[in-house]
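Just so it is clear, none of the values below were taken in a lab; they were calculated from the coordinates. This one's a predicted model, so the numbers in the text were calculated from it and none came from an experiment. Cβ atoms are built from the backbone, for glycine too; each structure is taken alone.
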Structure P
Amino acid sequence: MKPVDITFKKIEVNDYYSQLDQVKIRILFNDGKDKALEKQLTIKTPELHVQEFLKEIRTKLKQQHSVTTLDDDPLAATVVLRFTQETDIVEEKMTRFLSQVNERIRSGKLAKLSYWDMEKKVKGFAAQF
């Protein structure tokens with residue numbers, strides 16, 4: 001059994017595509033090495049997006065850290081992911097962040113901001129864990 005500690009560091013908006021109404025989100029985390037997950041999406045339901053992010057991170061990390069062994073123990077090849085932060089708090093912060101990004105986009109559209117101003121308002125928005 002191989003334990004892997006995961007620490008989430010930051011979530012940020014890398015890009016904003018106004019014609020597609022999409023943002024490119026990057027989640028920075030550490031599992032012994034600094035890694036990132038990037039997704040381009042239209043924010044509709046932040047809770048579902050966060051669940052998909054965490055599910056994808058879990059599957060990718062399990063694939064990366066899985067080791068085939070010839071040991072007789074059935075648990076020898078299993079990977080245990082241990083989150084250093086509370087997963088409920090991480091999910092809540094990510095959901096709140098996506099909601100804030102969505103609100104920034106909505107308020108910018110209501111104010112009829114130019115493309116350049118919208119990009120400045122949304123791009124680079126980040127939250128620490």
Structure Q
Amino acid sequence: MKLWKRKLKNEDGSATIEFLGILPLALFLLMIVIQLVVGIHGVLVTQSAANEYAKVYSVTENSGKASQAAGDILSSAGDYLQSGSPTVSGGKEFTAEVNVNIRLVFLPGEIMGYQVPSIPYTATAHSRVIE
């Protein structure tokens with residue numbers, strides 16, 4: 001009986017058990033922080049692409065060149081940023097709009113036959129044509 005009491009009061013290895021218990025939570029929090037950083041980077045790149053589109057369009061009034069300039073910036077972000085075609089609306093004073101989908105980096109493209117949702121984001125830039 002004394003042997004069992006001694007074994008139950010022995011705390012050898014308890015730090016290892018506590019570490020193994022907290023490890024999944026720490027990894028999950030790390031994944032959330034990394035996804036947050038990727039999302040913020042996607043927002044900044046999208047806004048930069050909208051500003052570049054507006055800058056090129058204001059000088060050239062050519063939506064093809066402006067789309068190319070915005071596409072170059074969006075393509076530098078990596079494969080987690082899925083972009084649509086930038087649009088412009090208005091006359092001399094115009095609004096440039098860039099739409100993207102920010103993919104969730106830790107999830108596969110498809111789970112059990114269903115497409116994993118992405119986060120849509122739209123950035124706009126207002127400017128005027130320079131004559």
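With respect to relative contact order in percent (Cα under 8 Å, 6 or more apart), the largest value across structures P, Q is given by P. Out of P, Q, which structure matches 0.15 when FRET efficiency 1/(1 + (r/R0)^6) of positions 11 and 75 (r between Cβ atoms, R0 = 41 Å, to 0.05) is calculated? Traced to structure Q.
Name the one structure among P, Q that volume of the Cα convex hull per residue in Å³ of 132 was derived from. Clearly, the read-out refers to Q.
Of structures P, Q, which gives -13500 when helix-only ellipticity at 222 nm (-39500 (n - 2.57) for each DSSP H run of 4 or more, over all residues; to 500) is computed from the coordinates?
Source structure for this number: P.
Supply the structure label, taken from P, Q, corresponding to Rg and Dmax of the Cα atoms in Å, for residues 19-66 alone with the calculated value 19.4, 61. Value 19.4, 61 for Rg and Dmax of the Cα atoms in Å, for residues 19-66 alone corresponds to Q out of P, Q.
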